[in-house]
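Okay, got some structures for you below.
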Structure P
Amino acid sequence: MLLANALAGIFFTLANNPAGQIANAPGVGQAEFATFGALLDWLILLGIPAAGLQAVFAQLASGAVDTDRQRQLRATVRTVLLVVVTAWTLAAVGAWIGRGRILSTFQIANPWALAFTVGTVLIGLVYPVFAGLLQGGQRFLWLGNAAITSGAGRLIGVTLAVVAFGYLAAGAMAGVMLGSLAALFIAVASSHSAWWGPSLANRDWAWVRPCVALTVGLAAGTVMLAADSTFVQSTFTGQERAFYVAAGKVGRAMVFLTMPLALVLFPRVAKSAATGQPTQALKLALGATLGTGIAAALFCSAFPKLTIQMLYFGNPVFLPAAELIPTFCWCMLPLTAAYTLVNNILARKRFAAVPWLLLVAVGYATSLASMREGILRQASPLLEASEVRPSWIDRLKEPTGSLDTHLHDALIQASRTSSPSAPASSLQTLRFPDSTERLANSINQFLARESLYDTHRFADIILRPETKSLLAGNPTGQELAWLNRRLLEDAYPDDLKRRPAFRLFDESRRVLRTLGFFSLLLLAVSVLFSLPRAGEAKAAPQA
């Protein structure tokens, strides 16, 4: 299984090459790449409800040693699948009804990207059931084949969609769905004897409680692993989103690299807890995890540009993301050890830790949510009433310069457009804003339409270096709005408050500092509940 997981990881890594080609698409490439990366992390988050199913069904399948238990297992499989599919259907209907809000909030341009993601979620929810049946039946060859097929299918699907047909995030998600579907087919077909055939109603639902505890316990690490990209997708602009996702692939790869060690640890610790026999599995797994993680973090910190070029096969678009890689890796390092310790806790059935693990995850999500409004306000070029001084109104009402006149006429035109049927008697009041709030709102209407810069208008105005830099790039969209704001700040330094220059990775580092803090907190909770208890695993129980 370790070899199969390694091969699957290689295929998943190779899939970054065609996926990275999305960022080369003119105009929308970086935003589409960021969307694809965020949707991949959605699959991780939305798979939380099924996190404990594979372990539970592996246990049930291994215990189905006679005909009655086998029939009860089939009934349990069908019942769980029915519940999962029903819950997914309700959620899918809700997503379809609220698709407009979802698409706008998370800046998803193509609705098909959302549709393919929702379809892949269903595959991810039912796959652990069949994977657990294979694991419990010790059919590791087929379980490994399914894992390899998932990676190879993703590589082939994303390559065909992006490179061969030129599709963007939606096409790449279709490729991901193809790989997941192929893996599910292998798992379903190879485990058919465990779920197909006569069934017998199973009234023993004692497995539900540990399943819920496993799901919630594992959810904490999952939230820490993937929630930040969802936050970034709904908050940052296209360029910074793309760089954050690109650097995040490196940090998350470090966690995925060490995760198989935790999976191997789980059954050995569970056996030790059940038999009372001591085991060195935790020490070995934790040592290997920290050793691998520290070595990876040191390499990525020493050679960040080489790392990003290796991951995306020399694509120069992602070179700026190298600046984030060292921070990302060291913030993720505590999470690698926490994953191992959380598996140790759950294997020993120390479910008292679950509420504390959940509290860390909730605290992390709450911290991200509390940051969103401030980041959006800082990242938005729109003028606010508190930034405008009343003296600007008086100056623009009686223009003296070329830029004053241009803004005066633009403000009047904006008023006429918004209220074309206004009576002539009220036209003077309507034509020009009479408060800082109205002035800010009126200027915001045309801030991103066209550049305010003209050599005649700005002949006597000294521009700051950051303004000149924006001007040289012939920006569009939000960057154009930022250019116009900087131009107005330079032209009216006494009337419009200047905002600090918005540096590319300021907010990314802020998010990563939050991630690092809560990763350490999760590790601390995991260490606390992993400490050995008095008399535990000292001797085997008497017969």
Structure Q
Amino acid sequence: MRVAKFMFLFMVIAALAVFPVKGFAKDTLVYGTTEKVTDMDPCHAYDFHTWEIFYNIYQGLLKYPPGKTNIVPGLAESYDISADGKEYTFKLRKGLKFTDGTPCDAEAVKWSIDRVIALEGDPSWLVTDYVDHVDVVDELAVKFVLKNPVAYFPALAATVPYYPVNPNVYPKDKIIRDPSELKGGKLVGLGAYTAVSFKRDEEIVLDVNPKFYGEKPKNDRIVIRYFADATTMRLALEKGEIDFAFKTLNPSDIRDLEKSDKVQTVKAQGPYIRYICFLSDTPPFNDKVLRQAVAAGVNRPDIIEKVFLGQNAPLYSMVPMGMWSHTDDFKTALGDGNVAKVKELLASKGYSESNPFTFDLWYTPSHYGDTEVDIAAVIKNQLDTTGVMKVSVKSAEWATYKDNWGNKLMQTYLLGWYPDYIDPDNYTAAFAGTAGSKGMGIFFSDPEWDKKLLEGQTVTDAKKRTAIYEELQRMWADEVMTAPIFQGTLYVFAQNDIRGIILSPTLQFMYGPIHRAK
């Protein structure tokens, strides 16, 4: 009997080892994605998925509730604004502690912002373009002194570069890529979760943070599993090996899974956009007429149907649909697949069927998913079919692609944008302002545009701001330093017993509300 009991126990232990998904903590949820993390440092990471993890393991002075666009208190319980709009003083909650027990006070906030400014990481402009300096008022009060009044500064304060990091863990003079480089070898945050395991491109395990000041998550553990391709992730979902999958499945997978009664579909129109960029200070695209011609030749509905099986929406402005001030000026001014307009514009520059306008169109094959090569191919076909353009398609992996646009090596190229903060400024100044445009490889610069963009940033009256961004969109359809293509639809597929998945207009995917139905 003793031997039998021992053998039974051995078999149970062996079974738990064979089925690791069931061997986790009581309320464990397994999340699948084809995304990748980059640098595990809030001062340098600047991609959708890494920020998503930071939203859950770190915390800002201010934050968005899951699924909402209104700003609410985070680490700061309140803030005051000076009469001139240039000083924001935040009052921190009492008793805040990092997951290693280190107190989070005003000194830690100042140290973190000073570090962002000094290290000049990719998203540092979200701080340096606006903040002159930070002062410690007292142990729980910290003052941000701005260069100019900024109508949407609370939204900026909710972004990742403003997140306090532990001065005892993060180095002052170095950007961190992996947690192993940190003192103690762990991510030490202030959010609802704490990272207990990190295996790059394989798996990250997050447990509930017992020191978190806010609402406790409705699960005990989140396991993020990384898949090399969408097909493998879909199979894992269908086999029940993962509880939900988010970013990115192929259009055919989305179509099939939406029809399946074995999984549930959660979808929402997202604020992420896709567009064509033009190197605007270098021939040939320093001529806006040529930029207009390319934009007029693009047929958005055709791209969406052929590449995405109708799963996204055509976009006629860099400001996305659903955001205040959005207009459809590109549709009015240039249309879709407008061959007559293309021929008219190019004829004015001496191009014809016997002398077509030739140029390169670049894409990156993996960063935006498997469909990117198809987008480029469809656009090439559309433009070539006009008879007065001849397009050569070229590609480069993401790291090289970024270097290429900084070094002015790409005439036209495809990019995508996930908002840093929910405001039209984030969809305009980043591409049309002198500083932002340079960073995106567009190199458009015009003092009148800079003046108008600054006005949009500093004016506080909502009606006046709306009028400014409506005017900017009209100007955009003439200047065409970028050409919008489509606005994405977000999809999450989950097992039928999963509840609490919320797709937010802010693109902040929060793990806390997700749980398994009892």
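Any read-out appearing in this document is the output of simple, stated calculations on the displayed coordinates, not a laboratory observation. The model shown is predicted, which means the values in this text are computed figures rather than measured ones. Cβ atoms are built from the backbone, for glycine too; each structure is taken alone.
Upon calculation of distance in nm of label points 7 Å out along Cα→Cβ at positions 64 and 464 from the atomic coordinates, which of the structures P, Q produces 6.7?
The read-out was computed on structure P.
Name the one structure among P, Q that helix-only ellipticity at 222 nm (-39500 (n - 2.57) for each DSSP H run of 4 or more, over all residues; to 500) of -24000 was derived from.
Structure of origin is P.
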